[in-house]
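**Student:** Structures for review follow.
FYI, it's all coordinate maths here, none of it is from the lab. Keep in mind that what you see is a predicted model, and the values were worked out from it rather than measured. Cβ atoms are built from the backbone, for glycine too; each structure is taken alone.
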Structure 1
Amino acid sequence: MKNTLRQIFHSSKFVVGFLIFVGLLAVIFIYPVFHPGNPLDMIGVGTFAKPGTYVSLYDSVTTQTQVLKLPEAADKRLAKVLSDEDRVKIVNYLTAIEVDVEGLDYSDTDALLEAWRANYDESLKPKGMTKAERNYYKRLNNSLNSMGSQGEMIVTEKDPSGEEKQMAVIGTEDYVNVKDVANTKNLVFGTDNFGRDVLKELVSAAKTSIQIGLIAGTVATFIGLLLGLLSGYVGGLLDDIIMFITNIFTVIPSFVLLILISYSIGQDKRGAPVVALVIGLTSWTWTARSVRSQVISLRNRDHVNLSRLSGHSLGRILLTDILPYIASYVVMAFILQVSSGILAEAQLSLLGLGPKTTEVPTLGLMMNWAMLYSAHLNGSWWAYFPVIFTITLISFSLNLMNTGLDQVFNPTLRD
């Protein structure tokens, strides 16, 4: 056993895959300790908040300020308001009112604003320009004027009697330290379509999906191993019956069967364990056929014949004389079954046939939510890209571990 483990951990592919998978498990179990709470809690009212650090405006008003005279502050403030689309439309407006824009650089903010302020007139109605377009330019002009000013903003609040009183006066050069603000929230991956923290949801979803994969892999491997051992060793009529059942399941695409069973169960009864069990019950066929072929090559060996002549029971022969010789293959089959179970859950959930959405998130459900609310169309990459990357990383690590084991136990693949 020690020699076998030494060989396994001398395989670079297995070690890399093992470290990636263990690292994922460490994040899954450690992150909730420092960030407890229900991952399905909605912390945002809007949808798809961008990744970043969010500061309470209300608390920042009452936080002690420092005056910082940053020379680039005004330019950055204007550049934030003036997008590339706005720059193009400014030039289009100047062209519409017959201003010579030859040589005007789109990226030169100062020159662009100078031309705008010198020529914009709210009362003008350029030919061919709609009222909606004129209102757009009016709003743009108001935004530019407010951003470019060096005035102050007076913040007021109402007391219990309904009278307003001054709360604070905020200047353009007033800054607060984020650490001094009472309420801040760092959203590494922003929020999803329901206003939920994507990172917290992703960690919980990865844990649930791995659990589904482990349950499905265990069920599929156990059924395949049991039927493969009996079919390969006993042979005869039992072999014909088992292979007949196996061929039926092989002819019917397993994913189609999985869809039909999941749909027939109903949404209310489809918890994560039930989905895992269904996946396991529909994905054992290739394991059974592979184990059977391995057992057929072993059943007539001398040590097996000797055990049979000694009067040992069927169970003992299978467990002590055959199973140890195919144990490495069973482990590799289990790893592949776990990976297949995780991918099968993701596929089912994308079709709306995954676990109940009100209990726990899964990687497939997160993809389903992102797709339903068109995250891929509105540029909300943080709602689906981390999920795709996590699924890829889990599958990659498991398949890398399997490849490493195959190189160790299959002499023909060794260097």
Structure 2
Amino acid sequence: MNKARIFFIVLAVVLGLTLGISPAMAQKGKPIKIGFMGNLSAPFSLSAQAAAKLAVEEMNASGGILGRPVELISEDTKGEIPKGIEVYKKLVMHNRVDAVVVAEKVEMGVAGAQIGAELFREFPHIMFCTIGGTDDIWHLVRDNYDRYKFAFHTYYFVATHYLQILGGQILPDFHKNYIGSKKIALLYEDMAWTQPIRRGIPGVSPSLKDIYKSKGFDVVYEATISLDQKVFSTLFDDITKSGADAIDGVMGYIDQASFIKQWAQSSARDIPWFFWGGIAGMPMAWKMTDGMIAGGSIGSSFVKVPITEKTIPFMDNMIEKYKVGPIFGSHTTYDTLFGYRKALQQAGDTKDIEKVIHELENVKETAVLGTIGWDAKNHHNLPYPAYVTPIVQWQDGKMVPIYPKNIATGKFMSPAKLRK
């Protein structure tokens, strides 16, 4: 048996030398596998999938990662948590992926983190959640690092950053120095992601209302809107009576087209509004609202403004190669994969998972929307000003970037002036 074993070892070495292939080189030829899971009937997951395909295509065109090709394996969760858990297990246990990208609502990411923690010891891997802004995933890492250290959350803002950065820094500056407002009407949609913003985060941040008050604003109106609500006329009458000179809409999923059309024909039509997300930040919003969106402002990553040298090529390539617009979650998915590549390059291997995690905690890479990286302790994306979402205003059928100043191409204009 020993002689036979020695013979085969010698034969393998001779063949390797003859063919010019060493065992190390053969290992390098194995693909680095990235699993992608999302609701592939939803536009945001489809856009994120196209972004993942684009990232993998570009990586392979430039030599892959560590000299190895990158393989993307996509699975459909159908938007169902039980199906998502099944898909996650398949990717990790059967496909043996090195990383899983969960490009869907945060609830799916949390489910992935839970099942991933059960699998991690036997099947080491990394998980990235690239859509959704709640704190749930980084709270898992914070509260039980050893169990959830494989999980990373990439999005523009998590809820804490919504409060501390968007609510505490960006919006007060925007309302005061761009709009000139002093009295704020706060509107929230009734969803889980707005709860921390409405109520604050104990021990971390006060509510958005209290933040505005601490910045010298008067919050003269506050209301929570059901996702089923279609008629807003009474709401606008109440806002007008309150004396508000700006509306801060913490919303992204209500029927924004109906809201905007009714606003433009209401007594509040001259009161400017800002939305935190949603269809109002997408190119089709002008036609959907028959131009009544003029004067509205929103955080949007759809505008062709060169935040970095990657921004415009990414947007052009998404449309040209995959016929898909870069919806929210696509930028973060694309940037996540390049951040992952850099971490692997710095680690020098995919198998030393502890080293890969360490490098992810320290990586910084030029991205579509600024700089991609993750907090070393909590594993959430580095927020603004590292990662930027422009504030745009609808003017003459276009989304015009007006904030921050270094990427602005226009200035804020009152809704009344834009209607003339």
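**Student:** Which structure, out of 1, 2, was relative contact order in percent (Cα under 8 Å, 6 or more apart) derived from, given a value of 25?
**Tutor:** 1
**Student:** If FRET efficiency 1/(1 + (r/R0)^6) of positions 85 and 357 (r between Cβ atoms, R0 = 35 Å, to 0.05) computes to 0.95, which of 1, 2 did it come from?
**Tutor:** 2
**Student:** Match the computed value 3.8 of distance in nm of label points 7 Å out along Cα→Cβ at positions 157 and 205 to one of the structures 1, 2, and report its label.
**Tutor:** Matching structure: 1.
**Student:** Another question about this same structure. As an exercise: Cα extents along the principal axes in Å, calculated from one structure in 1, 2, equals 105, 50, 50. Which structure is it?
**Tutor:** Source structure: 1.
**Student:** Computing Cα Rg over 2.2 N^0.38 Å, for residues 109-348 alone for each of 1, 2, which one ends up highest?
**Tutor:** The maximum falls on structure 1.
**Student:** Taking 3.4 as the value of distance in nm of label points 7 Å out along Cα→Cβ at positions 197 and 221 derived from one of the structures shown (1, 2), identify that structure.
**Tutor:** Answer by label: 1.
**Student:** Still on this structure: Given a computed value of -19500 for helix-only ellipticity at 222 nm (-39500 (n - 2.57) for each DSSP H run of 4 or more, over all residues; to 500), which structure among 1, 2 does it belong to?
**Tutor:** Only structure 1 yields this read-out.
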